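Several structures are given next for inspection.
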Structure P
Amino acid sequence: MSDQTQACRWLKFAQDDLVIAHYALESIYPKQIFIACYHCQQAAEKALKAYLIFKNIAFNRTHDLVMLQGQCLDCDKNFGDLLVDCSILTPYVTQARYPNNEEITAEEAVAALQKAERIVEFCASLITSK
């Protein structure tokens, strides 16, 4: 399987996570804010990994979006624009999955979805334009 084919498979999973995040925020009452945020983090993670696969760059098994973004940045300096988004989304991998004292507001969840969409769209534009 080519790197582009494999990257597109990862990208599809990222896009599916966005679908679930939208559904959790827009179609369920009460809104499933924590689930939406988790899927936003997952969408971003899979999109960044898709880009690294596309570039044939090995990556560690990690959920740290900032680390992945840094690897992507080595290939394309435009990934620098995603640093803040990645740093905000990274904690949702655990914060949104396990009980804790941290609250996530609906506004933060909507912002997380926008950030995840930006990351997925940016990665998709680089992978599918080739």
Structure Q
Amino acid sequence: MASNGTWSVIFDDKIVVKKSGDMANTPTGYKINDDAFWNQSKFSNIWAIQYGAGTDSVEYRDETPHSEYDPNVLGNFQDFITKWDSVHLVELQSDWDSNNEYNTDGNPETEAEKIARLGARPTSYSS
């Protein structure tokens, strides 16, 4: 698989990887558990997609030559980004929920103290 692109999609593993913006230094991939999405016939021969580096590449399972991403055939790439954003939001919320501290008396911090320390619990994420 080529390494260019700000997004990678690996179809066998059902993974979408963001390699740009806030993830530029630590690319983050998430498995997208949505069989109805992955099992669309338009994806049946695709092995991987590299997207967002000026030369978007679709890599096929067979001997079909790599080609540019065609939204008229494969749909809007934003569909992959939206799915990644949804899983990432759940991860951000889980991280926030589990990031707890205790005061000097050994009692858990209040929600107000937690918000003062971390900011509000994430309610949305958009790449």
(request) Give the label, chosen from P, Q, of the structure having the highest value of distance in nm of label points 7 Å out along Cα→Cβ at positions 22 and 110. (result) Q
(message) Suppose helix-only ellipticity at 222 nm (-39500 (n - 2.57) for each DSSP H run of 4 or more, over all residues; to 500) works out to -22500; of P, Q, which structure was it derived from?
(response) P
(request) Can you spot which of P, Q the value 2.8 was calculated from, given it is distance in nm of label points 7 Å out along Cα→Cβ at positions 14 and 70? (result) Q
(message) Quick check: 1.02 is what I get for Cα Rg over 2.2 N^0.38 Å, calculated from one of P, Q. Which structure matches?
(response) P
(message) Can you rank P, Q by relative contact order in percent (Cα under 8 Å, 6 or more apart) and just name the one with the largest value?
(response) P
(message) Once distance in nm of label points 7 Å out along Cα→Cβ at positions 6 and 78 is calculated for all of P, Q, which comes out largest?
(response) P
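Rule-based calculations on the coordinates, nothing more; no lab input. Quick caveat: nothing in here was measured; it's all calculated off a predicted structure. Cβ atoms are built from the backbone, for glycine too; each structure is taken alone.
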